[in-house]
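Next come the structures, one after another.
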Structure P
Amino acid sequence: MESWSESIYRDGWNIFKRKVLKDLEEEGKKWTRDFSPYAMDLYKDYKIIAHGCHVQSNGDLGYEVDEGVDRQVVSLVRKKCTCRTWDLIELPCPHAIKALEHDKKEPLNEMNWWYSKEAYMLVHQHKIQPVRDEKFWKVYPSHAMEPPEVHKMVGRPKTKRVRERDEARKREGLWLKSRKGLKMSCGHCSALGHNKRNCPMVNSLFLS
């Protein structure tokens, strides 16, 4: 029953993955721009913020961009901004967009290739191929899995049985319950009141 339900779950999961990959590829074909909708929406938001910024150039490729009371430094050579947004997501931040527009450059050209439609389609071009049922698989004797080799462990082998953590406590309660109310008897003379170690007959034999 478990193996049957497991096979149903596995087959259903494979069908689901094939459908997801196919749907993702179809979604990418509907893109109207060269970059993903997520990247373009983020770029539009950053561009709105960039319109409210003020930029000052140092005469080279370094810029100071003021956003309200905050000031950030942008380097177009290293493609870095002190706000670190450009470094983390590799998409021009509002300060970088302002500096690029000041330098008469297109900010979209500085967007990472991984946001492009081409990269998206390359990722989802691979498909899960259909496979026949397991009973039709060819199994060769050379593919059989052999048990691992037995290696001799270092050190003296253990001879005592490995006891459970609470075995001593369980045995103590068991023995106390079973021996409760019983009188001690000697294993040598069967007399009551002493054991074999303290038997007077044994001691008398040694003394004589």
Structure Q
Amino acid sequence: IRAFLCGRSGFNMINALLIISGAFGLFDRRTVIEVGGYRTDTVGEPVCWTQAPDEWKVLRNQRNRWQRGLIESLMLNKQLMLNPRYGMVGTISMPFFFFFEAAGPIFEIMGYVIVLISTLMGWINVTFFFVFLFLAIVMGIILTLSALILEEATVKKYNNPRDLFFLVLLSFAENLGYRQIITYWRLKGIIDLVKRKRSWGKMVRKKFS
């Protein structure tokens, strides 16, 4: 929700959208043909729905796969990086996705390690640490709640108030364990890419009820 209603919409407003979901992307056929079309070395099937992982193992494989795919895409289009010829995509989107998305897990894990060592060695003010941690968690909660508010103002998907309340609770719990697990899986994706592991992993599909 946060990625689509805040991230994607925001980049689209400044003409800097770099990632378009296959499940939610519509393209003008004439424009696609003018730029040379798609690569034909992949198999495409017109599927009009998507499934989110409902098992930890599947989610792990997905995040690992996404991280490797992101870095590979950035490397294949590295000529865009900081190149004003490509407008906002080159000057804003490419640096953002490189530093915050591709390299983000490395910086985040390093941050956890540095904070832990600094705390154990007495190099950090404990009060300042907890205040900073509180503000960081609150910032994440505000972003998630903002995305939920935008969705309810436009799509109104959650007719049952209990479902919406559950999502609000998850926004509070997201930064306390779940985020760290996802970050580790993304870091593992970077390591697998360096080791040249190409397997995408198995994405379990289940019938819609």
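No lab work stands behind these numbers, since they all come straight from the coordinates. As the structure is a computational prediction, the values presented were derived from the model and not from experiment. Cβ atoms are built from the backbone, for glycine too; each structure is taken alone.
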Report summary line: Ranked by FRET efficiency 1/(1 + (r/R0)^6) of positions 72 and 152 (r between Cβ atoms, R0 = 35 Å, to 0.05), the structure on top of P, Q with the greatest value is Q
Report summary line: The highest value of percent of Cα pairs over 29 Å apart among the shown structures P, Q is in P
Query raised in the report: Comparing distance in nm of label points 7 Å out along Cα→Cβ at positions 120 and 160 across P, Q, which is largest?
Result: P
Report summary line: When P, Q are compared on distance in nm of label points 7 Å out along Cα→Cβ at positions 16 and 192, the highest value belongs to P
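Thinking of P, Q, which structure, once helix-only ellipticity at 222 nm (-39500 (n - 2.57) for each DSSP H run of 4 or more, over all residues; to 500) is computed, gives back -17000?
For helix-only ellipticity at 222 nm (-39500 (n - 2.57) for each DSSP H run of 4 or more, over all residues; to 500), the value -17000 is produced by structure Q.
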Requested in this report: Rank structures P, Q by relative contact order in percent (Cα under 8 Å, 6 or more apart) and report only the one at the top, that is, the highest.
Outcome: Q
